[in-house]
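Take a look at the structures below.
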Structure P
Amino acid sequence: MNDDKRGGLASLTLAPYIQKATVLIGHRRKVGGNQFRHAMATLAILIDYGEMHPVLLKAAVIHDLIEDVVDLRIDDLRAIDDDGPAVVELVLEVTRRNQSRDEYLQHILDNGSRSAKVLKVADRISNLTDLNKDIFSADYIARRLDETNRYILPIARQVNAHMAVEVADLIERRRRLL
């Protein structure tokens, strides 16, 4: 990480977003752990790949809140800081609404902003690392890998070649498990 990115990270205020995301601690994941740790993993993946835009990093921390928290007040998120409105817009962009998975992912592939695409790829990298045969059926894993190959890999190729390499590698390694 270069000095500019390191400096930007040092001055980034994430604590209010992390505080909001702690509500996800009670939301268990099938793979173990909880949605809060998944949010932190997504954040770490973005940092690892040098995707350091403040709005993107803040959105990573709360990217599942709207889908997972029933009584969430979106205006509270918008009011966190000056970035709040843009963070909420990005989270809404990657939030699946009354759409099939295919429609949702195709929309991001075709129409998503760069930030939405990068966030979706980081989210999927985190999910793929948790995709294990001892928890999920071979059929479920195969469907997720096909979906990742059809939508997420092309998205990754559009936005970050290094992330695309990891996505392709994860697809290949998980297919070998089957």
Structure Q
Amino acid sequence: MNDDMKDEARGNQAGQALHDAIRYGDVMEVLRRLEEGVSYDWQDTEGCSLVFIAAYHRQWAVIDALRARGASVDLPDRRGWTPLFWAAFNGHADIVAALIERGADLDIHTSEGEWPLFWAVYKGHTAVVRRLLIGGAKRDFLDQDGHDVLWLAGTLERKDLVAMLERRRDRRK
């Protein structure tokens, strides 16, 4: 085993220990590891930040501790997805609400022009769409073909979402 491999193995072990501390909500262990030199915006091999991992495991105290020390709630992974984007795509309304409370950017876009509300509508996650709209997500962005989320909901015959999006539009007029 050469030195590079030893360093990589140590890095993997340190990363796994940090993942475990986050998964179990051990704020003190997470902070201890960070004091040893790990960046608050550290990302794993998939590009998931510490905040992303904590959101996945619903460890709000870990997120709050990281944010208090400068970690970003909006650091994207390799696909350009933030924790909010991932939660909206997967229908986790509780995570969406918690991230909104912590200042997540509701209207962040990937390089492909995707955004959380678009995917929540596409996937039919009514509770997530409601949370995003209440949180202040803009509904008038257009996709690459010039369509907004109201068009998308109508095309997919998601009548509940059409009604919700129309009500939100009417309130803004």
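Every number in this text was worked out from the coordinates using simple rules, so none of it is lab data. Computed from a prediction, not measured in an experiment: that's the story for all the values here. Cβ atoms are built from the backbone, for glycine too; each structure is taken alone.
If you line up P, Q by relative contact order in percent (Cα under 8 Å, 6 or more apart), the top spot, with the largest value, goes to P.
Please state which of the structures P, Q yields 12.4 when mean count of other Cβ atoms within 10 Å over residues 98-105 is computed from it. If you can, show how the numbers build up before the last one.
Values: P: 12.4; Q: 18.6.
It was calculated from structure P.
State the single structure among P, Q that was used to calculate log10 I(q)/I(0) by the Debye sum over Cα atoms at q = 0.10, 0.13, 0.15, 0.19 Å⁻¹, giving -0.38, -0.65, -0.88, -1.39. Intermediate results must be reported in sequence, preceding the final value.
Values: P: -0.38, -0.65, -0.88, -1.39; Q: -0.44, -0.67, -0.82, -1.13.
Label of the source structure: P.
Between structures P, Q, the calculation of distance in nm of label points 7 Å out along Cα→Cβ at positions 58 and 82 yields its largest number for Q. Kindly point out which one of P, Q the value 1.9 was derived from, the read-out being distance in nm of label points 7 Å out along Cα→Cβ at positions 122 and 138. The read-out was computed on structure Q. When helix-only ellipticity at 222 nm (-39500 (n - 2.57) for each DSSP H run of 4 or more, over all residues; to 500) is computed for each of P, Q, the one that comes out at -19500 is P.
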